[in-house]
Structure 1
């Protein structure tokens, strides 16, 4: 990626660990429980799966985005919210710049921006996954630069604070939050 046109981003864990990368999604910040998924394919299905609500999903496969996104590969279920991204954020190693699939209707980056999903790339996902495997899931915050394109020291401190303040998933009624309010016929 061209560093003059990219916005820096960080992943801050509640224990103070910082991973620096670049933003590939929406700007701003999101907090959640940092988890990992080892699937080689299906990133759009993972993002739209309601079971990932309030989680910052780390994909361990190194190249993500090469097949783009399309309306058919959503897990959200109904036509009203077929595109709803349930994952709070996305963490990946390498965002591919070229989309190549006959079913693709937009790039992963454009999809993330359209769905107001904060995402970070150029992270050492192997290191992060080992940390999560050894220490368990942690609360975290993905934050893009608050002004301009560079992360400031105050951004880092704010991201750590937000990660530490996240109450976690224990006790949350996410099934109620992620369920569709009305029944619908499955055909």
Structure 2
């Protein structure tokens, strides 16, 4: 956005002195050139915020040549790891900390969902098989398992959302929820839509 020509007028009258870049791990390092060029005479500080362990944007996971600012070796000295997460229940935070962050990520000790509450379940759907559907993937058995769970949660008046990695699966689940008369609007998302 800062490479937009219309912003040149704004930056001439209000020069950029400090630049904060959110989701910096999702931006290819070469994409910063227009911003740095625009602010070359005035830029004094830059703060990159992001998570180098985050999933890449959809369609870029196989482009191994892309490099984010967090992969530049000489900048590692300046990295500050934010070691406490506040969004997830501690049980899920613990799992992610262990599996992704070498047990270095802490959870908010006063999170409203406490350790005694079961916050995460794994359901093994061992008969399911991923099938190519157009340009995406679906898994009918996993869809059926999700529908069973959605029907149960809705019958108990529980709030829930469904997240799936594939847009094809999202479409299938949404269609089947609607066919079964279950709540389907604003319920099913793929990972990239969050």
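Laboratory data are not the source of any read-out in this text; all were calculated from the coordinates shown. These numbers come from a predicted model, not from an experiment. Cβ atoms are built from the backbone, for glycine too; each structure is taken alone.
Can you say which of 1, 2 returns 2.7 when distance in nm of label points 7 Å out along Cα→Cβ at positions 107 and 163 is computed?
Label of the originating structure: 1.
When helix-only ellipticity at 222 nm (-39500 (n - 2.57) for each DSSP H run of 4 or more, over all residues; to 500) is calculated, the result is -6000; to which of the structures 1, 2 does this value belong?
Traced to structure 1.
Given a value of 13.9 for mean count of other Cβ atoms within 10 Å over residues 83-90, calculated from one of 1, 2, which structure does it belong to?
Attributed to the structure labelled 2.
Assign the value 32, calculated as relative contact order in percent (Cα under 8 Å, 6 or more apart), to the correct structure from 1, 2.
It traces back to 1.
Quick check: 21.6, 63 is what I get for Rg and Dmax of the Cα atoms in Å, calculated from one of 1, 2. Which structure matches?
It traces back to 2.
Which one of 1, 2 has FRET efficiency 1/(1 + (r/R0)^6) of positions 35 and 99 (r between Cβ atoms, R0 = 35 Å, to 0.05), as calculated from the coordinates, equal to 0.85?
Comparing all candidates, it corresponds to 1.
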